[in-house]
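> Structures for review follow.
No value in this document is a laboratory result; all are computed from the given coordinates. What you are looking at is a predicted structure, and each value in this text was computed from that prediction instead of being measured. Cβ atoms are built from the backbone, for glycine too; each structure is taken alone.
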Structure 1
C-alpha cells in the first residue's frame, strides 16, 4: 500500500499539502476571495480556548538565488539586476499593505513568520532593512513565537547576520546540504564549504534563539564516506536542529529535464541507500543527545525548539502567503499567487491581490490533510481527530494501519499511532494510501 520504489525516479516529490497542487484551479478563486474578505474562523483545535481565532502565520517569498541548484523545483530567479530586485521588494511591500487590510486578518497577531525562497539572504543588509521598515508600516511580528529566515552561506556577511538579529529574526536556517565542494559544485550549489564555517561563526556570535542546518541525503556524487563526514561536521557545529531531506526529482528540475529530455542516466542514490544514510544520521544525532522531531528533523533541546511554523500549519492554522508563486491557506481554503514575474508585479501595480488559483477542500479533505502532515511528525493522536473532526481515524483507515503495522512501519496502542524507525525513513511514501481514490496516481504538483 505504500509507494515503495527502489530507484529515484523523476516525479518523486515531498508531500506538503492536500489535495495535490495539480488539482488547484482558477475556478476556486471566488472561494479564496470570500475567505480573505471574511472574518477569521474560530480555532477548532481541541486545545484552544473557546472563541479563540485560529492561529495566523505569514510567508514571504524572496525568489532570488545566485545560481539555480540542479535539484531545485521552486520559483527562483538568478538573472535579476538591482533595479529589478528593488521593484520586487516594493511589490512585496505593496502586497503586505493590501493583505494587512483584509478582514481575515481580524486583528490577530502573527504567531509565526517565515522568510523563504529562493534565498532570502540574497538581499543586502540595506535592502532587508528597507523591506522590513516598509512591512512594519502595516504589520509587525513582535509577538510571534518564531520568525524564520533561510540563508545560503555564500550570501552572508557579519554585518548582514547582525542586521537579521536586529530585525527580529529568531530562527536561522542555513542551507549547507553537503560539506564536499565537489558535490556542491556538481549539484549546482552556489556556495563552497569554507563559506559554511565563516557564516556559522557569525550566526553563533549573533545569538539567535534557534539555529538550523539543512542537509540532503542522496545528492549526485554523495558516497557513504562523504555522508558520514557530513554528519560528523554538522554535529561539530552543534546546531539547535538539523533538517535532513532525501533528494527527490520533481518534474521541473534541471536534473529531471536532463533525464527525461536528454536521456541522461544520473548517479542519484536509490531510496534504500538514502534511507540507510538517514538512519545513520539518526543514530549519530541520537547518540549526541538530539531527539527526533519529525521524519526530517532532529532537535538538541525539545523544550527550546518547537517549530511553530510547522506545528501550527499542520494543525490547520491560517497562512497568508506573499510573493510570487507563494502558497497560502485561509479559513480552510488553499490558494497560490501568480507564478510569473510580470503578472505578479502587474497585479500589485493595479492595486489588487496577485491571486492565481485555489482549492476549497471538503471537510474530509481537510481531515486527510492534517492526518498526513501530522503523521510526518512521527505520531498521531486519534483523540485529536475525534475531538476536531468527529472521526475515528483508527476505524476509517483500519486496513492501512494493520498493513503498515505488519510491515513494521508503525504501532497502534489505544489512541496513539507511532511511526517506527522504518516508518520515519519512508514517511512520504506512506501517505498516498490516505488520499482519496481520485488523487492517487495523479501528478502531485
Structure 2
C-alpha cells in the first residue's frame, strides 16, 4: 500500500493525499504504519527533538446558550438556577492566577448568549487588556460570532432572532460579521479558537447541533478572521453518528480553506488542527443506542441514505482516535500543528498521540468546563505534562499562541525534573452536575494520575 499510494512522497510534502486515499488508509493501513508515517511527517515539519505545550486557562464567561446541541452537557437556558455570567472580579481573578504560574493566554469562550450586547464584549476585552496587557486573548468561537451577527445592534445592519442570522442576505451577513470582528479586535481580541467545528457534513450537523452555526458559516467566520490577520485553529469532534467519510470530508474542507487563505495572501491562517472523540456522558446524544460492532452490518453513518443514519452511535476509543489523528497529519499538509487531545483521551493516550502525528500537547489546563460537564475530567500540572513529553522521547518546550518557542526544558530546572514527589502529581478536580433523575447538587469525583518515573 505504501508504494501504491506513494506515501513517502506524501510524508515528504511532494504530493497531496486524496480523500479516497485517506479512506483507504483508514480502513486498510495498520495502526503501526499510520503512526510511523504521521510521525515522519511531523518530524519533517517540526524536527524530531522538541514537542510543545502552552500554559493557558479555559475561561467560560457564561454558560447561557440559545443552541440545542445534543452532545453538550454544559449549556443552561436563561433563568436556569445554574446559569451564570462571570463578573469582572471573577474573570480577572482567574487570569491573575494564570499569570502567576507563567501563563501566556486565555481561551475565552461562552455559550451563545441571546441577550448580551456587543458593548459587553468590548468592555470585557478592554478590561482584560488594560489589566493584563501581556495575556493573549484567544476568544469567541465561530458559533458565537454567528450568534453575534444575529443579535448585535450595529448601526446600519439589521438584527434577527437568536439562531436566525442565516435569514440575512449573504452580503449583509458577511459585512456585519466583519464589522463586529473589527470592533472586537480593536477592543483586544487576538485570535479565534476552533470550537464548534464538530463535523461539517450538514446531515450530521443538523442532528447534533440544532441552532448552531452551519459548516459553511463556521468556515466563513474563520475566513473573515484570516482576512483581518488573525490566527485561528480548526477542530473536529468525531465518534458519534458521523461516517468515516464525513471525517475525511471535514479535513478536506479545512485544507481547502487554508489553500484559499494562502492563495489570496490573507495575513491570517489556520495554525493548528485538533480532533477528539465525542464524550457521551450526561448528554442527550449519548443516550442513543450503540451500534453493534459484532453484527456484521455496516455502520449506518457510513451508508448514504441509510434508514438508521443518525439514530445510533459509534463511539471512538483510543484505537480509532489514534488512526484518525494520524490521518489528519497526513491529510493536512498545509496546517502547521496537530494537537494531541489528552484532555479527552487521558494522559497516556495523549502521550501516545505524539507518536501518531501530533507535535503539540495542548495546554496545562487550569480550568475546563465544557468537556468536564460531559464526564471527562483530566487536568495535568506542567511537571507531569513535561514528563509525558520527555518519556515519549522528546524535549518539552513551552510555546505561545503562534507556536513560537518560549522555553526549552532541557536543563536540570525543567518543571518535571524539579518534581520530588510524584505522588502529589494528580488531579483532584471535578464537580460534575448530577444527571437527570439524580438528587440534584454535584457529584464529587477524583481522577488520579501518577506519572511513571
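> I have 22 for relative contact order in percent (Cα under 8 Å, 6 or more apart), calculated from one of the structures 1, 2. Which structure is it?
Checking each candidate, the match is 1.
> Let me ask something additional. So if we calculate FRET efficiency 1/(1 + (r/R0)^6) of positions 34 and 138 (r between Cβ atoms, R0 = 25 Å, to 0.05) for every structure here (1, 2), which label has the highest result?
1
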